[in-house]
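Taken together, the values in this text are just the output of simple stated rules run on the coordinates, not laboratory data. All values reported here derive from a predicted model rather than from experimental measurement. Cβ atoms are built from the backbone, for glycine too; each structure is taken alone.
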Structure I
Amino acid sequence: MSETEDHQALKAGATPSGTGKRVRKLLINLIVVFGIAYIMAAGFMYLNQRNFLFVPTGELTDPAEAGLDQVTVETVTMADGTQISVWSAAPAVEGAPTVLYFHGNSGNVSTRASRFKKILDSGFGLYAPSYRGYAGSDGSPTEIDLISDGREHFESVAGRTDQIIIHGESMGTGVATAIAAERPETGLLVLEAPYTALVDRASEQYPWLPVGLLMIDQMPTRERIGNVQAPILIVHGTQDVVIPVEHGKKLFERAENPKEILIVEGAAHNNLWSQGLWPAVLDAWRKVNAEG
């Protein structure tokens, strides 16, 4: 090969072919499109995150229609003027506790009527607020506001009795733990299908998003449970796909004594009450009284 031919061959090898240029341009375009789509998806999730987290549905019915004749519907005004509906009933048995109940993220207090009946049939009192933005209540729910309201609800219950069980259900476990961590006089903290943190669960569901940076209402229960001085009962099902049982187990490890955990084999997220939850609460309360 002559020097001229060799030079031309080297030049040809150093210059991308027409096909190579098209492939490179296509890759760049795909990266740009993917980047735009990712930013749009992240922005959509950020702007709509509370619609995914808080899902109020249904109307607040009359307790009597659910067979809860002893329950009254109160309208409580929070410190900022927001009006909150509360289902309440005094204990039927002297010296029995009142259950301050923080419900889950969907439905409303009406949809927990069958649970409340078990509480009331045991002679216990009930104080079950409907979150801001949920049926019967004004405002919009946020972590800061729900915890702030929770403090006021606790004060209201404490003004009626000194025997208080705080019960948190699913999303409500974060609110319940936050309040119990601040109020050492709490008699018992019950956590039904709890999470280590809302941001932890969201990260598991959306691993492709920087959830820690985007999420506003992170509810870090794992950071608060160590400050709870009251006895703790955690109940979780092994078949819970909404909040996996590992979350309950990790919280149990972080909690201080006295503490108990009931892992219900085969139970899902919403059927713990039919799988022995309330008898476990009654047993835990008996232990509190025996030790006291």
Structure II
Amino acid sequence: MNSELGRVAVITGAASGIGRGLAEHAASVGMRLVLADVDAVGLQVLCEQLRAAGAQAIACVTDVGDIAQVERLRDTALERFGSVDLLFNNAGVMQTGFSWEISPQQWQRMLNVNLLGVINGVRVFVPLLLQQGRAAHVINTASLAGLVSSPLMAPYNVTKQAVVALSETLHYELAMLAATVSVSVLCPGPVASEIMASNQTVGEAGSSFSQLLDSSIRQGMTPLELAAQVFAAIDEKRFWILPHKDFKPALERRVQSILEETNPQFQMIDVQGDAHAAR
């Protein structure tokens, strides 16, 4: 499906980072945009900047963990533009620390945003996309953490691996129906963003790791570079979107460990000269 002039994209987590890059790229190719985020101020600033550059864009403050708000997002898109062509389930937050020290509230926050947000997006938008009866695409943002695990990132690993599983399942289901709707899962490594601002650091180990991770992320691929790769994958209807190729040996080691039934051994992933996966 080509992202030609006039198609409608709904993007969650649009106010910064990957979401902002996706919005800017979509605007540059003439798409109409429905932008969602909990950051009302950042969302409005982005929307105004895109409009000033000639884009058709609307802002809809949305907590993706609340299905009623996701339903409102869908209704807003339909009221303004009449249809949806691309759905980017992109909103995400970070949490570091030893898994047993992370509070129930922190675990729930990660589940609500990173996982339930994607589930809600699928439940609310896929019936609409199927009903429209034409080409459409769902893009779920996971992470390298959706494919390989790191210590001190348990909630992030858990939620992102669940997003990969949900996306694969959705791919199979749409294929069963011979649907015109496609799905991709985006698993990037470090992408320059402010995601670590969402981190509620727990313990000394979590604090040290958080600093390392933040440094890696800030030196990562730019959101616009990532967005160009994402839209190329959409045009090719590719399920796996893996912008950082250097992690593949780590994935091979993990798969080999599973096949040989050996205990996993953690090795730092070297991606663009640094380590670890982040949205």
Structure III
Amino acid sequence: MGRIAVVTGANQGLGFALAEGLAQHLAAADIVYLTGRDADRLREAAGRITGPGAEIRTHVLDVTDDTAIVAFADMLRQRHGGVDIVFSNAAARLTPDTPWAELVVPFVETNNLGTTRMLRAFSPIVRPGGRLLVVASDFGTLRSLPAVLHGRFDTETMSLEDVDATMLAWRDAVLAGTAAAEGWPEWINIPSKVGQVASVRVLARERRDQDKADGTLVAAVCPGLVDTAASRPWFENMEQAQTPSEAAVALLRLALDPVRPETYGELVQFGQVRPWQ
């Protein structure tokens, strides 16, 4: 049976590079699903993949739509018996000079609730030895937050529902203008990324024993600075930024190489664990 891979947000940037890399590294019996919100852009992206070894398929998927995610996961289970590699990569953009209160709702809905929707729907269908990877960033550790907020991300006791509730409470504080008084950082990408990594840690805690026995990896991944249309408006100098293809290399190693036990449930950047505390 061939391997099945899924990449969300796969029509451009890092998501496209991940999909292309998987398609090039996997074999003819394998299938890579490129997913995103626009069918035409997905078809165009699929046509840009060079030298694929695996079969390429596209599937329209909006990670803000819980019903659509569940239906897609169920289709993969029925058609293929499960999935082997998942990159949860879809993300809403931040735009300069736009008030956070105008951006935080779609940002949380896509980046945070979209992540936990993917984890809930896809974790039951990841086959033994598979990979369930969430693209986050190096902001996603407690070191990015004031100590007063650390108790809100106790991943040793939280559920995914608790993580969602924390992110929604933060969203509501941003909308109400009280986030700063509660100690939240002004830059909304920080709490969002912490929430993403927290959700991975919670799921990994629940699955650890079985995944260790099966050789399955659940982790958050940090690609570093990538030169994309989403990141370019925020940096005056992108000379040190990677291209999406360069940034995909380390992430693809996690997806394709044997599991290193120390990476399980952690945030991994360039093959190294970024400590949560």
### Summary
Re distance in nm of label points 7 Å out along Cα→Cβ at positions 221 and 237: value 1.6 computed from one entry in I, II, III; matching entry is structure I
## Note on the structure
Re Rg and Dmax of the Cα atoms in Å, for residues 21-148 alone: value 22.6, 84 computed from one entry in I, II, III; matching entry is structure I
